[in-house]
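Just below sit the structures, each encoded as structure tokens.
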Structure I
Amino acid sequence: MKASILYLYYDFMNLYGDNGNVRIMEKRLQDQGFDVEVVRKTITDEDISFEGFDFIYCGSGTESRRFAAVQHLKKFEAGLKIAAATGTPILFTGNAWGMLGNSITSLNGIKTDGLGFFGFDVKEEIKTRFTGDAIESSADFNKSFVGFINKCDVIEGFDGYTFKVAKTIGQIPYEADGVRKDNLFGISLIGPVLAKNPFFAEHIVKLIDERRGVTYRDVRYPHEEQGYGMTLKALAEC
């Protein structure tokens with residue numbers, strides 16, 4: 001039984017150990033009994049197909065690389081939207097989820113179209129970078145999310161956030177974060193987010209199992225769960 005992961009811009013949008021999210025999903029799907037294939041696509045690929053994948057992932061990058069990545073990915077927008085509409089689990093982390101909006105305006109004032117999943121606009125900040133640890137919550141999950149934020153942009157014209165920023169340590173002005181539409185997720189947290197929040201990785205694996213008609217195997221990951229508990233406790237007590 002085979003499962004396929006599409007890793008977008010693996011060499012171009014891979015700051016902060018974001019490839020760890022793919023490695024975690026690969027291991028967890030193997031533990032579910034899948035023979036896992038990871039397909040990597042980047043800025044030099046002339047065609048990207050989204051058909052037949054069980055999980056699609058894009059990590060964060062520098063602002064200039066995100067700008068180039070969204071211009072490249074825009075050419076294949078229709079296929080990505082079909083994948084999302086048909087329930088494929090998709091995750092964009094860090095500043096990558098800004099690609100899911102209407103537009104991105106770069107530091108030097110150049111504006112490019114986003115992927116158009118959500119009705120917000122991104123404007124990169126010239127003078128300020130927002131960094132620090134954060135605890136976030138969501139009505140869709142009964143556990144808090146933990147992670148690190150490192151961004152220099154603001155979201156404009158949007159009130160449909162999925163996550164509430166419950167606490168920050170550092171220079172982070174956000175009160176809300178991220179998006180969700182069915183099985184498409186976007187969140188600013190890095191670290192990588194699926195390592196820091198094992199319940200989130202479990203949720204995505206369950207989505208994949210359900211779509212494939214496979215009974216979920218309850219495999220425990222005590223080191224990840226212990227790390228999550230310790231991090232949440234430490235941030236909550238700061």
Structure II
Amino acid sequence: MIYLNQVNILSETFPVQDYYPFNMEIFQDTKTVSFKTPITFFIGENGTGKSTLLKALAYRCGIHIWQSESNLRFEPNPYEDDLYKAISIEWVNGPVPGSFFGSQIFSHFVKNLEEWAVNDAKMLNYFGGKSLVTQSHGQSLMSYFSSRYTIKGLYFLDEPETALSPSSLIELLNLLIKTAKTGHAQFIIATHSPLLLACPDALIYSFDGPVVTPIRYEDTSYYHIYKNFMSHPEKFIKHG
């Protein structure tokens with residue numbers, strides 16, 4: 001199921017040109033990004049803007065992003081979270097609910113959920129039926145994913161591979177495929193994981209060029225690096 005059809009980046013409305021993220025060439029030159037499959041991946045080196053656009057999309061779609069209470073910065077950037085104000089989105093049949101996942105955000109959420117469950121234990125029924133705090137981080141993530149993604153919606157994930165083992169990543173991959181096939185969920189995921197990127201029929205966008213560009217799985221740098229490393233690790237390991 002496709003709920004979100006396209007995002008338009010309105011560079012002519014950027015409030016400034018010399019502050020992040022509005023000073024990034026990729027946002028100044030990319031006009032549209034279309035979502036043609038139930039699962040879309042954003043890839044690119046750190047700092048290329050994939051997570052920034054992912055968060056902007058979530059904000060523009062009306063999806064809440066959990067934040068730490070403290071966000072102090074030595075050199076604050078008043079425009080850091082404002083990209084959502086300079087994009088427009090196109091729904092297929094109107095907006096749907098959803099959620100945004102990020103590893104740090106999840107830690108705050110788990111603590112809040114535990115506090116809620118003290119007064120209402122039934123809250124845990126929505127997330128696997130038992131406390132997420134008492135499970136390992138990887139187990140709690142999979143409990144959350146397995147429960148949350150049974151609900152119709154649009155789901156954003158920012159580098160979900162951060163705390164998952166390879167076997168758990170494969171479990172998440174199969175969960176994404178299974179959930180997408182039910183026709184009730186759409187996923188947009190920023191990732192560095194070649195395991196997740198192996199998802200059949202997924203659309204992959206690279207942020208490593210001057211504009212956001214579709215790319216084949218076999219053409220991604222992740223695929224080549226992991227494949228070459230597994231075949232010839234001695235070429236990559238430096239001794240002394």
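Identify the structure, out of I, II, from whose coordinates mean count of other Cβ atoms within 10 Å over residues 54-61 was calculated to give 25.6.
Values: I: 25.6; II: 21.1.
The read-out was computed on structure I.
Comparing FRET efficiency 1/(1 + (r/R0)^6) of positions 22 and 230 (r between Cβ atoms, R0 = 30 Å, to 0.05) across I, II, which is largest?
Details: I: 0.80; II: 0.15.
Result for FRET efficiency 1/(1 + (r/R0)^6) of positions 22 and 230 (r between Cβ atoms, R0 = 30 Å, to 0.05) over I, II: largest is I.
Here relative contact order in percent (Cα under 8 Å, 6 or more apart) was calculated and came to 28; which of the structures I, II was it taken from?
Working: I: 19; II: 28.
Of the structures listed, the value fits II.
Taking volume of the Cα convex hull per residue in Å³ as the quantity of interest, name the structure among I, II where it is greatest.
Working: I: 112; II: 165.
The structure with the largest value is II.
A short reminder: the numbers here are calculations on the coordinates, not readings from a lab. From a predicted model like this one, the values you see are computed outputs, not experimental measurements. Cβ atoms are built from the backbone, for glycine too; each structure is taken alone.
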